[in-house]
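As structure tokens, here come the structures.
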Structure I
Amino acid sequence: MKSKIDELLTEIESFAANSKENVEEFRIKLLSKKGKVTELFDEFKTVAPDLRKEVGQRLNELKNKAQDKISALKEKFEGESNSQNESIDLTLPAEKTTIGSRHPLSLVRNQIVDIFSKIGFTVSDGPEIEDDWHNFTALNTPADHPARDMQDTFYISENPDIVLRTQTSSVQVHIMEGSTPPIRTISPGRVYRNEAISARAHCQFHQVEGLYIDKNVSFADLKQTLLYFSKEMFGEETKIRLRPSFFPFTEISAEMDISCPFCKGNGCNICKGAGWVEILGCGMVDPAVLENCKIDSTQYSGFAFGMGVERVTMLKYQVKDLRLFFENDVRFLKQFKSVI
């Protein structure tokens with residue numbers, strides 16, 4: 001048995017492989033269930049008791065050398081394989097990857113934020129679940145005010161004082177309560193109204209509301225701010241017009257139209273032949289709102305405006321159905337190629 005062990009030791013030391021396949025064949029030959037080393041361990045049972053210690057040590061030495069040799073050869077061939085894989089042609093064209101894009105509402109929201117940031121407006125955020133004070137009362141809309149009927153509100157059944165905000169003006173109340181003028185901020189966010197879903201209405205949508213409060217703020221400041229925004233968003237040739245309107249939190253109030261970006265004011269099916277399309281509501285902050293937020297209306301004045309992001313996006317990209325923004329249809333979303 002000792003001679004068999006010596007023969008295998010010599011074979012192991014002299015073995016040289018040309019490939020990983022040779023190494024695997026050698027492993028099977030020696031260490032598999034029917035391999036030569038395994039057979040010697042089976043024969044070990046017949047070794048005389050006085051020789052078992054010596055033969056057992058030689059057998060363990062044989063097995064260890066076989067395993068070490070096989071492991072070393074495997075590492076050698078794996079290293080060579082990795083080196084070959086790393087030797088690639090860097091001039092080859094890259095594999096084509098699918099490039100995603102931002103949602104059109106995100107594109108327009110970000111553009112609105114960028115435009116107003118250039119003229120000093122900061123961005124404010126607030127809760128989507130609001131109390132009655134911040135959503136209505138502080139904005140000059142008490143419980144018996146008929147203007148509450150203008151908005152179909154989602155109330156929390158367990159507590160009618162808690163609502164899903166109907167406008168991001170509620171964020172402005174938080175800002176006015178916690179800040180000292182001058183205040184110049186916009187509040188983008190999602191709002192909720194209990195409306196039937198159609199091509200032009202939804203129960204959830206997005207707004208951007210703006211607020212500027214300081215000494216001697218006038219309606220002329222509001223007009224110039226909105227004219228600047230319109231030209232930046234829809235093009236330098238864009239014109240605006242302001243029509244008298246009513247909002248409980250502004251006095252005076254107005255709705256703003258822009259010259260139709262598609263027909264340039266000449267009349268088309270988008271503007272229904274008028275040459276103008278409505279885009280937002282605005283006005284001077286009502287002194288009562290300032291007083292509700294502990295701002296002295298004799299010292300400060302301000303203006304506010306609010307627009308629907310969906311409305312602006314529909315005009316910018318000629319989208320005719322509001323529901324497309326919420327359906328996650330990849331065929332629709334792939335049309336907006338601004339890279340993430």
Structure II
Amino acid sequence: MLWRGRLGDRHDRGVGRPGIRPVRWTPPRAPARARQSTSKAPLPVLRVFDVAGEGPEDVLVDVGDGAVLTGVADGRVLRLRPEDGTVTVVADTRGRPLGLEWLPDGRLLVCDARRGLLAVDPHGGSVEVLVTEVARRQVGICNNAAVGEDGTIWFSDSSARFGLDDWKADILEHSGTGRLLRRDPNGDVEVVAEGLQFPNGVALAGRPPRVLVAESGSYALSTCTTRPGTQEPTALLTNLPGFPDNIAAGTDGLVWMALASPRNPVVDRLAPLPGLVRQLVWALPDAVQPQPANQVWVVAVDPTSGRVVHDLQGAHPEFGMTTGVREHRGTVWLGSLTGTTVACFDIAAESG
């Protein structure tokens with residue numbers, strides 16, 4: 001989930017926000033791709049579905065019946081049937097569901113930004129809290145996850161400094177308090193990596209399998225091994241042209257990554273300046289702060305080499321700001337932190 005959110009009237013006025021303690025850094029010079037609004041291969045035609053809920057941030061396919069699940073801002077987890085557009089309520093987490101995955105026991109794993117890591121019965125709607133704290137620190141923004149065949153869960157905790165409503169502050173501050181976490185099937189939890197810049201999407205892919213994590217605050221996609229214990233992530237892709245959000249392993253063997261917005265040159269120029277400048281920007285009303293381009297943008301990456309296999313970008317009047325992506329048997333589903341729709345397109349073999 002990246003660069004724009006509905007923060008309410010108080011935040012729109014630029015008052016009542018938590019203070020930030022900016023860390024100076026120098027981003028790599030944005031690649032030329034960051035300044036383009038369309039991809040070389042045209043974005044396929046989108047099919048758009050209204051889910052009657054605000055901010056369907058992630059998407060997950062039910063391989064049994066082809067339905068698509070998503071979580072919205074009021075706490076509901078929804079099931080969309082693409083064949084007729086019917087939407088039903090699966091459960092209510094009473095929080096803010098973001099990333100969704102399947103657990104081996106058939107339950108739905110939900111990364112809830114307010115309540116932590118949850119397991120949801122997709123039939124009865126019951127909710128079990130799995131993790132709220134790791135290494136004596138509360139999970140701040142439980143964001144996205146990947147699940148191994150044995151039920152091991154890797155998941156991102158995006159910030160120790162700010163809650164979901166103030167996530168933009170973490171990007172501006174650049175203090176790097178995010179973590180990649182692991183929960184074993186026996187319930188033990190541990191820190192895999194820390195000091196991350198707003199870690200967002202998490203995926204499990206490759207041979208041998210590795211854990212991939214997208215860092216929105218540093219424009220990077222990194223990897224860790226699946227072994228227990230704290231690690232130093234290895235860079236797979238750096239200097240991305242946009243803010244990476246959720247990622248997911250597809251049935252095509254690739255890792256699909258949502259780019260919520262192209263790099264913002266104002267944000268990059270602010271980064272090496274004295275912290276007071278960013279504090280002043282953070283105090284401005286939301287309407288005059290740097291804003292994203294409302295585009296549809298996803299890329300697909302070879303998880304071993306880091307080669308970009310597909311790069312698809314464009315605009316659509318009914319869908320934008322892609323924060324979730326899921327490829328399933330040639331169809332790519334898209335979620336968004338803004339609006340009330342999810343979308344999908346069919347991927348052509350020749351696109352890239």
Among I, II, structure where FRET efficiency 1/(1 + (r/R0)^6) of positions 122 and 282 (r between Cβ atoms, R0 = 35 Å, to 0.05) as derived comes to 1.00:
I
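So helix-only ellipticity at 222 nm (-39500 (n - 2.57) for each DSSP H run of 4 or more, over all residues; to 500), computed for just one structure, reads -12000; which one of I, II is that?
I
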To test your reading of the models, identify which of I, II gives 38.7, 115 for Rg and Dmax of the Cα atoms in Å when calculated.
I
Compare mean count of other Cβ atoms within 10 Å over residues 138-145 across structures I, II and report the one with the greatest value.
II
Given a value of 2.4 for distance in nm of label points 7 Å out along Cα→Cβ at positions 202 and 226, calculated from one of I, II, which structure does it belong to?
I
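For which of I, II does relative contact order in percent (Cα under 8 Å, 6 or more apart), calculated from the coordinates, equal 21? Intermediate values should be presented prior to the final figure.
Numbers: I: 16; II: 21.
Matching structure: II.
A short reminder: the numbers here are calculations on the coordinates, not readings from a lab. Being a predicted model, the structure only gives us computed values, none of them experimental. Cβ atoms are built from the backbone, for glycine too; each structure is taken alone.
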